[in-house]
Structure I
Amino acid sequence: MKKAKTIIFILAAIAILALIKIFFLDDKKSQQAGPQPGRPQVTTVTAYIVKPEKLENRIFVTGTLLANEEVNLVPETAGKVTGIYFQEGSKVSKGQLLVRINDADLQAQLKKLQLEEKLAAEKEARQKKLLVISAVSQEEYDAALTSLNSIKADIEIVQAQISKAQITAPFSGIIGLKNISEGGYVNTSTSIASIQQTDPLKIDFFIPEKYASLVGPNDTISFFVEGSPERYTARILAIEPKVNVSTRTIQIRALTSNRSGKLFPGSFARIEFSLERSENAIMIPTEAVIPILKGQKVFISRNGKAEESIIETGVRTEDKVQVLKGLQPGDTVITTGIMQLRAGNMLKFASVQ
């Protein structure tokens, strides 16, 4: 019995010693594994070395192609259509007769007046000769002259009315689909067809007001249209002198050649153009920039340690941002691991670009 108690006591002592050993060894290992007091934490990061780059500030907007000139033809007088002298969708020349409205009564009136003019002219000539020899009074001659001039004025009125019955092309272009038929009746609100001058074409688009000072007449833009991979170019023709207060944008109009006839008024255009260029821009990866309360900052490497630098940014591209202030060529900017960084942390570089 006494021997058994001794064995139990020895086993208990061994167990206690084993637990004490395990406890102290684990505590020592954890102390060795943890950060040492006063020793900076090491963070593994990737970095980008700042170097001057070529930067072209391009903006992308949408616009609409417009005919250089466009008009909807309507009659200046009412009447029956007696002739249509154009093919739908064809080219027409300035001054070309397109439609004639019945003017038979006007033509008859014109012939009558022309005959009266002839007789009045003969009478005025006779009266003038008689006036020279004092065979008629000045009043009689003046009456003959007034009658002649009155008839001439009436002729001009009738000729103007006849002219209104003849609809001609105001400029060279392409005429659209007709809305009338020969023999039909038209009035001053009837739409006959439209004419559009399609070479050149205008392009209207809008840009944010902040870019207004960076564009000007004769600047070149490029654009694409739906259904075509071809890149077209245009020249800025004019800029609206005021800002649209609703959209804070400015309207711009450009002009493009359309000799090929591949472009159509009303088409949607995707426009891009360069606002400014720099051969020595400071560009860094977008992911390196950290937003802060009063701006933006980055971490740079200084003697192997992390250091904060407040920056001012400019133009953004797909994957980089321009830095206007806060960095110099040769600076090493941290691009990954930045959320765990603190100023003064030791840096270990996984890669450097």
Structure II
Amino acid sequence: MTDLRVDVLPVTGDVASVADGLDAVPAGLLSRWRLAGGVQVRTLVTARTQDGTLTGAAFEVHRPLTAYRKIVDVWADDDAVADALVRVIEERAWREGAVAVKRWFAARDAAWERSLGRGYREVPVPTWAGPVVGRVETGHGQVRWRERPPARAVPYMRQTTDFTCGPVALQMALAGLGLGGEPSREEELRLWREATTVAGCDPLGLALAAAGRGVTPEVLLSTEAPTLLELCDTDEERELRRFIQTGFRAELSRRGIGVETVAFDLDRLRAVVEGGGMALVLIEQLGMHEESCPHWIAVHGVDGDVFHVNDPWTDAHLGETYLDALDLPLPAATLDRLAWYGRPSYRSMIALR
């Protein structure tokens, strides 16, 4: 379509103000595109005839520091224009080093089928795909990998509370190892009760919870001091968290479960997943998200310099869905940067085999 002009426009404010003629786009699509914000990277791709008439628009959004791109809706006068918009987004994604392009659909319609014909594959909707409370448009997802998909399929679950990322990451890891079945809310809360230090879960408690479920955990923790004290508001809370973690450490020792005082490097992490294991990694989520918070993710694969991750959290209020967090590709440099938390900073990994 040589007579088509395609523009790639960064979005930093209201998407409707980025280009002329967007009043032609259905209001429902614009409303969905307006959900995105915060630190998300947003791009509007438009197609126009030579006289400037808008004939198509596509919205692409993704988390910063990651190696995927997500297309949310493609609006166009005809299929050829829609395909041209998608092709521009794909080509730009590959140039920028992305390894996957994901597509979100409101319905499994003709556009869905046409996308499957272009090499995309369906990403089934998990049972626990989004927040328990509040209206969330889960939709349907597809993905196209630049070269190859992750070596193994790991079930996804979105955490159902603000403080159960560790138990959900552990459930996904166990399921990826063929243990425990599909993640569930019942098991999420059961694991949390076993591993909590009051609110979130520390590496020692999570390792103990994992040990009772058919795996041999190995804790790599760069400090011998109690962790996650930064989250405490009072001396009483800090003392309680120290007391709980002292008990966890004693129980790990009694069971003969190793706790290695080391700041693991990515070669160590790579060896775990390439050897068939899974790893829970504690990260500082600031950078991928707008707020600073300790957060557990499940690392289940690696391909070159990109690690494959299942992230229990989605920013649903910004339009994120399970599609953003399942098989999330993180460049090694990103993971190396994020895998430090605290004051002073420490790093932790639980290797599961």
Structure III
Amino acid sequence: MAALQAGALSAIPLEKEQSMTDTGSQRASDAASCTKEPLAVRVGAELAGSFIVFFAIYSFTTFGTALFGINMAFIALATGIAYAAVTLVFSKVSGGQLNPAITLAAILTGKTKVLDGILYIIAQVLGGIAAGALIVRILPTTETLTAKIWLTDAVNGFGNGSVSASTLSSVSASFDITLAVVVEIIASIVVIAAAVTTMDKETTAVSHAAAIGFAYGLGAAMTYPVTGAGMNPARSTGIALFARNAGLSQNPLQQLWVFWICPILAAAIVAMVMIGAQLLRDNANAKQQVVNDTAAQQNVADTDALTQTGNDAAQTAAEHAEQETSAASEHNADAQIEQ
């Protein structure tokens, strides 16, 4: 009985350890769910997905704003829907990252392999370039309806390159680089955090896409009046390359570095916070495991002590009974001798 009790108690930490192992295996399986497809297929998905979402954004920021004017609610809603829809379509193939900053954060947090991430980023940029080339190619232009009119609200920029530049110039004001950097970093943090934290959790593809869409919509509402809503280096690059000679007030290529640096900084911030939080959780789990192991060992020791006490008592009783039996035998022998 003592051995069974000791075995049962000693099995408690083993069962907890097995449970933790099973949970870790499940999370690893979730993280690997988007790596089942061949690398070429996943890279192709990032290329196609990036092309589709950027072409959609370029379309409603050229055709929509040039013909019907800027509507912030429309811009935010359309941006969120575009990213959510494309993410939903490609999330089971490549994760639907569609953003070099998100991919960088995924690499830094170990959710995406380095080689895979590099190829994803290349595909995302190429998707943006292809979308930019196509939208510029199909824009109808005349002497009065110039490319400048179409592209002013589609490019990312600040100061003279901001979509609000003409409005602010009437009061001798502008959105400077400091404001542009601040809003782009904050919006990018929101987007990247939403993407990476839902990337391999036990959430459905719909929930992941909804989080992405909401984050991009919120980010667009924050940044569009200032910078034209970048938050994605590939999106900024694709249109900037083909708008550089469109006669815009500001060459977008000269300000493009801001729309790479800000999302990259945001990715580093998100990754550091996530890594730090994971280290704290691991440390807390390790301490709890030590407490559990110590308690289990103490229980085993207490059980052994109780068992030993019981054995000693039984042995004492047996010895006492044996002594009484021996005394009775001696008494009987003496009685027989007297007879």
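For the reader, a short list of remarks on this structure follows.
- Origin of the derived value -0.24, -0.41, -0.85, -0.97 (log10 I(q)/I(0) by the Debye sum over Cα atoms at q = 0.06, 0.08, 0.12, 0.13 Å⁻¹; candidates I, II, III): II
- Answer label among I, II, III for the case where distance in nm of label points 7 Å out along Cα→Cβ at positions 185 and 321, calculated from the coordinates, equals 8.3: III
- Per relative contact order in percent (Cα under 8 Å, 6 or more apart), the highest-valued of structures I, II, III: I
- Origin of the value 2.9, where distance in nm of label points 7 Å out along Cα→Cβ at positions 89 and 169 was derived from one of I, II, III: II
- Winner on FRET efficiency 1/(1 + (r/R0)^6) of positions 225 and 329 (r between Cβ atoms, R0 = 35 Å, to 0.05) once structures I, II, III are ranked, highest first: II
- Test item: percent of Cα pairs over 27 Å apart, for residues 153-288 alone calculated as 17, pick one of I, II, III: II
- Comparison of I, II, III by FRET efficiency 1/(1 + (r/R0)^6) of positions 73 and 281 (r between Cβ atoms, R0 = 35 Å, to 0.05) - largest value held by: II
FYI, it's all coordinate maths here, none of it is from the lab. Values in this document were obtained by computation on a predicted structure and should not be read as measured data. Cβ atoms are built from the backbone, for glycine too; each structure is taken alone.
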